[in-house]
Structure 1
Amino acid sequence: MQEYSNLRVWHSAMVVARDAYQFTADLPNEERFELSRQIRRSAVSVPSNIAEGCGRDSDREFARFLRIAYASACEMETQVQLADDLGLGEREAASQVIDESRQLRAMLGALITRLASKQD
C-alpha cells in the first residue's frame with residue numbers, strides 16, 4: 001500500500017478536521033461535552049480511517065475504510081448543520097466546514113470508484 005500522508009484526500013481530511021475543531025471551539029460551554037464532542041469525534045474519524053485503510057493489505061480493504069470515512073464525513077456535516085441551525089456557532093465557519101466536507105466526500109467517492117474499477 002502507499003503512504004497515507006502522500007494522499008491529497010488525507011490532507012483534505014486533515015484540513016476539515018482542523019476546521020471542525022476550530023468551529024467547535026466557539027460553541028457555548030454547555031455544548032463543549034455534547035455536540036462539540038460528537039463533531040470532533042466524527043471529524044477525526046475521517047483522516048483516521050483513510051490512514052488505517054492505507055495500512056491494510058488490499059484495495060478492497062482500503063475501499064472499505066474509505067467508505068467508513070465517507071460516512072463519518074456525512075455524520076460530521078449533519079452535526080455541524082444542527083449546531084448551525086440551533087444558532088450555536090459562527091454561521092460562516094459552519095458553512096466553510098460543510099463545504100470543505102462536501103468537496104472531501106467528492107474526492108473520497110472518486111477514489112472509492114477508482115478502487116472498485118481496479119477490482120473488476
Structure 2
Amino acid sequence: MRLILNVIWLVLCGLWMALGYIVAGVICCILIVTIPFGLASFRIAAYALWPFGRTVVDRRDSGAASTIGNVIWFLFAGLWLAIGHVLTGVALCITIIGIPLGVANFKMIPVSLMPLGKEIVELP
C-alpha cells in the first residue's frame with residue numbers, strides 16, 4: 001500500500017513540492033552562511049518525494065541554534081513552502097482518492113515551517 005501511495009503522490013504532487021524544496025536549497029547553498037538551511041531543504045525534498053513509510057521526529061541534540069535558525073527559515077522560505085502544501089492538500093482533498101494524499105500534505109506543514117532540529121526516520 002505504501003508503494004502505491006508513494007507512486008500516486010510522486011505523480012500528483014511529490015515532484016512539484018520536492019522541486020520547491022530543491023530550489024530553496026540551491027538558493028540557500030549559494031550563500032555560504034545559509035548552507036545548513038540548504039542541507040535541511042534537500043533532506044525535506046527527499047522526504048517530499050517519497051513520504052509514505054517515513055515520519056519526522058525531533059532530534060534530541062538540537063538546541064537554541066535550531067530555534068533561531070527555524071525563525072529565519074520561516075521568514076524566508078518556510079512560509080511559502082507551507083502555503084504550497086496547504087494549496088496542494090486542499091486540491092487533493094477534492095477527490096476521494098486524493099484525501100490520504102491531502103492529509104499527508106497537511107502533515108508536512110510543520111516540517112516545512114521548522115526543518116532544523118528534525119530527523120526523518122523509517123517507520124517499522
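To which of 1, 2 does the computed value 1.00 (FRET efficiency 1/(1 + (r/R0)^6) of positions 74 and 98 (r between Cβ atoms, R0 = 25 Å, to 0.05)) belong?
Structure of origin is 1.
If mean projected area of the Cα convex hull in nm², for residues 26-81 alone computes to 4.4, which of 1, 2 did it come from?
Numbers: 1: 3.8; 2: 4.4.
Considering all the candidates, the number was obtained from 2.
Where does the value 0.97 come from, among 1, 2, when Rg/Rh (Cα atoms, Kirkwood Rh) is the thing being computed?
2
Given a value of 2.2 for distance in nm of label points 7 Å out along Cα→Cβ at positions 42 and 90, point me to the structure among 1, 2 it was derived from.
Here the read-out was taken from 1.
A value of -19000 was computed for helix-only ellipticity at 222 nm (-39500 (n - 2.57) for each DSSP H run of 4 or more, over all residues; to 500); which of 1, 2 is the source structure?
The read-out was computed on structure 2.
Which of 1, 2 yields 17.4 for mean count of other Cβ atoms within 10 Å over residues 10-17, as computed?
2
Rule-based calculations on the coordinates, nothing more; no lab input. Remember, it's a predicted structure, so these values are computed and weren't measured experimentally. Cβ atoms are built from the backbone, for glycine too; each structure is taken alone.
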